[in-house]
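Only the coordinates and a few stated rules stand behind these numbers; no lab work does. These figures come from a predicted structure and were not determined experimentally. Cβ atoms are built from the backbone, for glycine too; each structure is taken alone.
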Structure I
Amino acid sequence: MTSTAVDTLQVAIVADLLEERWPSMDLMADMLMEHAADEEAGIRPVLVRPTFAAKLPMWARGSAHQVPTIERIAHRFWSYPRWLAQQLGQKTSADVFHIVDHSYAHLADSLPAGRVVITCHDIDAFRSLLAPDERESHLPRFLVQRVLDGFRSAAAVVCDSDATRAEVIQHALVRAERTSVVPIGIHPTCTPTADAVADAIAAKLTGKAGPADILHVGSTIPRKQIDVLLETFALVAQTNPDARLWRVGGAFTPQQAERVRELGLEKRIMVLPFITRPVLAAVYRRAALVLLPSSREGFGLPVIEAMACGTPIVCSDLPVLREVGGTAAEYCPAGDPSAWAMRINAVLAERSEHLASWTARRTAGLARASQFTWARCADAMRQIYREVAASANGRGVASAPRALMSTMSTTKPIDVLHVGKFYPPAPGGMERMVQLLCEGEQAGTTCRVLAANTSFSTSRAPWQGIEVTRAASLGAIGSVGVCPSFPVELWRARRDVTVIHEPNPLALVSDWVSAQSGPLVVWFHSEVIRPQWKYRLLYRPFLRRVLRRASRIVVSSPTLAEHAEELQDFREKCVVIPFGIDTARLQRTPEVDGMVNGIVSRYPGPRVLFVGRLVPYKGLDVLLGSAQRVPATILIAGDGPLAEPLKARAAAAGLSSRVQFLGHLTDKE
């Protein structure tokens, strides 16, 4: 017999720093090290995790179980990347690098391109960019952007759940075809079988077990909704005199501790110290019920841990928790303590009064939890490691298992950069058209936008699913932003094709300054109404340069292509694509009808409506001039640099009562 040699694929498991004490992240690194190794398949994992000594003096460190924020930031963003670079310089590089925690994604910048896999557990690490009002991290935005940049550079992004993957795609954090879903597993100590040593330690920590002992496992960050947990438990305690609440995951914040005192729950709540995995499993087994009242989760590991230990769970009615818990968990509306208390009381009553139903509930939970194993997770990850390594080595990507990688596409989407003047929520017809175009192009393309900001800083953040870079602006001249950094942003932006939306002096000049030469499409929205000498001297040279360079020039009508002066020399490049409308936004509803009735009663007829930007080329001077001779109420909906001059002109002509400026309106308005 002859044997076939298998090339060993070395996979670096890039783990969180142990000093940060993130048990779920440490669990994943440990389980992958234990289960991903496969000699027959030629997979050899290697743990990559440095150890850093404390730099701050003891008096400045606070709790012994917490790393100060400044020290965490220094280790994550300075020490760890430098350590990685040194390791790569001294040793043979691995074939694949798996960053097990997406909040460490910035480390990808220190690793070989095309060989990085990142596991995404949720999108909270990017929330300060996606939804600043909901941010829970105090990490500076520029560091969050660094993490996001590293995340987007990954060759593959693996999500714990379909719900998390959907959020990643919805917010355009990474292209869909680079994502997949691989559920994580539970620790082998999570079992209904007794562990004499761990059970004894748990008994010492919690005291004698009671019929209404409730457990919560998780941190105290806002999305865990500790306030809802406390309010719920206070209601449960009113009908269950023996009820107790055990907390695993750290001490309450000062505000939460104060709320405990206000509710009179000090003697009923026990915050357990840091405990090992076997003891945590023993505490799960000891509890009558586990609660998870979070407002957001990326997976919800306590759901399957509780079930695996034979303890029922009540959790928030979130898509991701239904995905994980299935029909074996009980669900309540997030943020409704009364509903939670009613459901908890019913489940506790079942435990004491309907043993058969309680036993069936435990059995269903055990069956559900058995589907989440680290062996299954590791098997799926090995396939992803092979695909990433094969692609990086130029051998092509092997066929993916249907169940695991059904979302992968064999065709690489085209990266399209749309360059506009501004972008919504900034008002404007061209701005709105670019938005609708980007949203409609997402199938088969990855759309990005570069536009001027309305503030002095540059921002990079998705807006309604589209990645938008807004270049810092010093102000505006008319409707054009003054953005010195715009050429640099245009030069550095990744794309396969650039689409410049014209009129756009800023984009034309930036294209020339940054010496662009890649594939270009010009979307010619309209001609510019201008003083001839200024136009020919300052604008036309840049416009003609871009038109010459463009592969295609898109216009909205044959008439524009036929009569626009600057297009006459480039007619063969012109493509007519008429504008569309989103009829769903224009549907009549009772709410819209109510608004219409309000307008009719407020403004006497007949009524003339203008909708658009208040800029010189819209002909608003003609409209105001006609108002003196037309007995009608003129409604002007829109905003722009001419708003105040037009109002002054209407007042001077005695038309204030008949010319009404409505400002920028929503779709319904």
Structure II
Amino acid sequence: MKINLRNYNYLRVFNASPEVRVADVDFNTEHIINLLETANAEQADICLFPELAISSYSCNDLFFNSSLLDAVEQSLEKIKIESKNIDALIVVGAPLRSSGRLFNCAVVINRGEIIGIIPKKYIISTNEFYEERWFSSDVDRRFDTIKINKATHPFGSDIIFQAEERPDVRVGIEICEDLWAVKPPSLDLCLAGANVLLNLSASNELLSKSDYRRELVTTQSARTLSTYIYSSCGSGESTTDVIYSGHLINSENGKLLKETRNFDFDAHYIISDIDLEKIYNARLKNSSYGFEQPSFDYRILKFNISDKITDKLYRDFPKNPFITENEDKADELVAEILDFQSTALAKRLLHINGKSVVLGISGGLDSTLALLVAYKTFQKLKLDVKNIYGLILPGLGSSERTNKNAVELNKNLRITSKIIDISAAVNNHFADIGHDPKDISIVYENAQARERTQILMDYANKVNGIVVGTGDLSEIALGWSTYNADHMSMYNVNSGLPKTVIQFMIRTLCKWEEYKEISALLSDIVETPISPELVPIQNNEIQNTEQIIGPYEVHDVILYYFIKHSFKPSKIFFILQRIFFDKYTNNELISWLEIFFKRFFSSQFKRSCIPDGIKIGSVSLSPRGDWRMPSDTVGKVWFSEIEKLRSEL
């Protein structure tokens, strides 16, 4: 499937570490041009090379020699000529002379023309670095222009490059040590609107330095709410007392997209399709971003790039964006979430001097996790777990499997367990309101949900406790709850967790030593079809939530990108296609996208009065915190876009 990257606000960046020889300008130039041809074939929008890539960084006192500097200027002419048909912004490092001084520069080339030159600001002279011996700082430049081969070009670190056809692309540049300084130029660049930050570097290797460098780049991308692209010189730069690895890093608003570090002498590169819409929306939501102003005014220089139509996408989309894909960190993540939940519940109990909690135990995912959280909370507070009351409330649609699992769970955790069959009470209620029990309608379902909640609330009064809610973030988003029934509690420990995260947590807990006695039980619970069990079992099949509203793995992706990144339905659909291309059809995905948005907009009245619950991740729907939305909002804009997508299938 061919796509126009611009339609989805993607920008393709190509950062490379070419094969290099110290002071061999012709060799270095040839290999830079070879990589430019590769970048052009890959339809890159931006091409970034390391610091002083044309001459090499390690020339030392040869930087004083006119033969080397003349060769660099001739090299730039050759790169200009070879780049005429390359549809990208090219940034390459070179030593350049101006007004009797030598500057370490980033030369910016677009379609065969040098459009601007950025000198390095922070000239390092520490330990193995002696740059002040050869180079002057941007602070020392006398003019705003520089002459190279009889042509005059804009010169200075006060420049931002903006794409003529894509004004959302604003590029700022700093060089190596600039990033490591107390006040990097990228701070002012981002405040002036730059959203793509480039760093040409020559950072040598020391033990653990690569870890610090990676952290520095990713942290700076988070701090500046930007994309930060980093290219350092390769092993061919190694000489005398230092070595280099060609570390390449692409980071986007604090997230590492790609990196590579090779201790060989060949060229290498990475390509990423960065998401400028994520950057824009993050800045829009961040109130502190617009609070500060840049220290000085910037010159805006325009460049040209055309739309890129491609069948490749150099960007990964996790199947579950809420959790880590690193299995080694699964235990750490689950332990931290449990700490969040149990500490939040403990605080509420301490505040009210509570010693008892009541939960409805269904034998399903959500109530299982809530019970384990309550159990951990009581351990934390050194309370008797017998004061955890797990009420099993079978009704008109309950299954033997879930009832059995609920009983076994309560028994193994040694809490106080009580079974109260609600069937008779619900049938009496049907008689009171004149409802035919054969009419399996919303009345039939909600009457059971409210009967259960009434019992839980009244039993909490009986034992002087509070009802712990079990509804999760996915259900809150979809309005998959009965108003003033399972929608309500006195404190909800699951409100910050989507369904897929709860599934992930239970699967992880199955492997923990402390839960080995209930490992098989937890495994069966997580494999049980998700169901509210509110309608009678038919043909040995229980009511299946995901057959009604669609898979939670799809809804949670929609939830994440809609709430966290404010994406349109069309972009979310594109992401769904990339994730589930081999599992679901486009018609199915469109159908579930429509279900999500229609249920989301129609259910805000429920979210407007949900009980307190702990915020766990960056996505929350609490009306007191992260999500403010009128209950009577009209969703026509979003529904129309989905209908348009359907018509284009």
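Can you say which of I, II returns 2.9 when distance in nm of label points 7 Å out along Cα→Cβ at positions 322 and 570 is computed?
On the way: I: 5.1; II: 2.9.
This value belongs to structure II.
Comparing mean count of other Cβ atoms within 10 Å over residues 362-369 across structures I, II, the highest value is found for II. A value of 178 for volume of the Cα convex hull per residue in Å³, calculated from one of I, II, originates in structure II.
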